[in-house]
Structure I
Amino acid sequence: MNEATLNNKKFVAPSSWNELNDKGVLAVAKSLCHEEGKSTEARIQLARELFGIPEKLFSQLNPAQKVHLSLLFDWVGLDNNLTKWPLTTIRQGSKVYYGPADKLQDLSGDEFRYCEAVLAKYWNSKNVNDLADLTAILYRPAVSFSFTKQDTAERQKFNIKNSNRRSVSFCRLPDYINYAVLLCYLGNRSLIIKSHPHVFSGGESNEKKTWTDVLLNISGTKFGDYDKTITQNIWLLLRDLDNTIAATKK
């Protein structure tokens, strides 16, 4: 963690992606979701928010001190290696929606293929409203009010029709909330990619395939038909596929 002492009071702030909590990832998203978020002034304001320094006290710092604090957050502009999922819930009015587990350990093949399709659409459009679809896929209501611990619950099973209905509502969320979901997804997605190098080795032929194509190709084997395959855990599917590809290269 980063530390700063101002007027004999100590303030702490995250020094890496995985030290972000829910408020931290929202602050980073608010800073980055618009082009001006990459400016020096935006990074200075991000430093103040992440340290939790009161505005009155922060205003007493000279410009050099503010810049020095902002430089402690250069990692925000580097590779997103977030492997936790700090934004555990999203609240909209009286409704609470629950996100996935750390490292996307509870994501199904079906969820993953829809997430990847939304991500491809967003990269082409750069329209933050498209990210409401991603949020709607990853965040769902609880199956009941029986919680295992604070801010966690067993989520309803994924259903794309229900997801599409939620997306309409999630378009009304502040842009930075949907962008925070994107940041969480990209970081955890990077771990998935690094953990399965043969699957994500690139190449023109791979780029033309959709994840629906991939799941169709591996269905009918040990995972059952297509409808059963897409319900399997994405880590399980990718590990098996990665091992298969590695074996063919020997």
Structure II
Amino acid sequence: NLRLFRDRDFRLSCIAYFMLGAGLFGSVYMVPLYLAQVHDYTALDIGLVLMWVGFPQLPFFPLIPRLLKYIDGKYLVAFGFAVVGFSMFMNTHMTIEYAGSYLIPALLVRAVGQPFIMVPLSVVSTQNLRPEDVPSASTLFNVMRNLGGAVGISILATQLSTRADLHLVELKERLTEGSLAVNEYLGLLQEQLGSQPAALAQLMRETSRQAMVMSYNEAFMLLGSMLLVAALSSMLIRTPDAPPQGAAAGAH
């Protein structure tokens, strides 16, 4: 039922679901790719890092329905988006030494924020709809979330590729042969590796890795900004005049 898009609150909910898909799928896409590309992590190593965003969520899910009795769901959703967005901004200052253990604090913050989005958003997005429109709306919300994930991953993949190439060119321009620091580092690499060609190849590999890290910093910045837009859109959803059923029950 595409006529639902005439409703302002429905459109805002769709924006929130779109950004939810972009944020969640995008982060699930980027973190393993970063660990594999920059640090040569195996699938097992990546899984051991990502588990920190899974298990910590479990204690929060039973808490959310209780909070919905006393707090408007849109505030919980906005809080969740803001927390997950902040976790993305935590990864915008990475360096080439930023390996799996350094990602864990951001993953823990993300694990705290995600439960505040999932259940409350499903409540907030349908509370202003007629009961007969809820099935169609739920279908469209799923479509928007999946579409957001697909579009988000496409944008992130494109940015990672193009920005890494751009940063690599910029870094190569700085690696002039007359630079004292470059010559000293090349001399150190040559002593370690035994030949100048091997030292130059190692320098280029490290430069390429640094360019990739810079592109990931920018991608996480983009992802965090998108999630803040989702927090804003969820705050603009109107609360129905009648109190939610859970709130009414709690009042009695």
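Read-outs: derived from the displayed coordinates by stated rules, not from any lab. On a predicted model such as this, the values are computed, not experimentally measured, just so you know. Cβ atoms are built from the backbone, for glycine too; each structure is taken alone.
Can you tell which of I, II yields -15000 when helix-only ellipticity at 222 nm (-39500 (n - 2.57) for each DSSP H run of 4 or more, over all residues; to 500) is derived from it?
That value comes from structure I.
State the single structure among I, II that was used to calculate P(r) over Cα pairs in 10 Å bins from 0, in percent, giving 7, 26, 28, 18, 11, 6, 3, 1, 0.
II
Identify which of structures I, II gives the largest calculated value of distance in nm of label points 7 Å out along Cα→Cβ at positions 127 and 167.
Max of distance in nm of label points 7 Å out along Cα→Cβ at positions 127 and 167: II.
I have 40 for relative contact order in percent (Cα under 8 Å, 6 or more apart), calculated from one of the structures I, II. Which structure is it?
II
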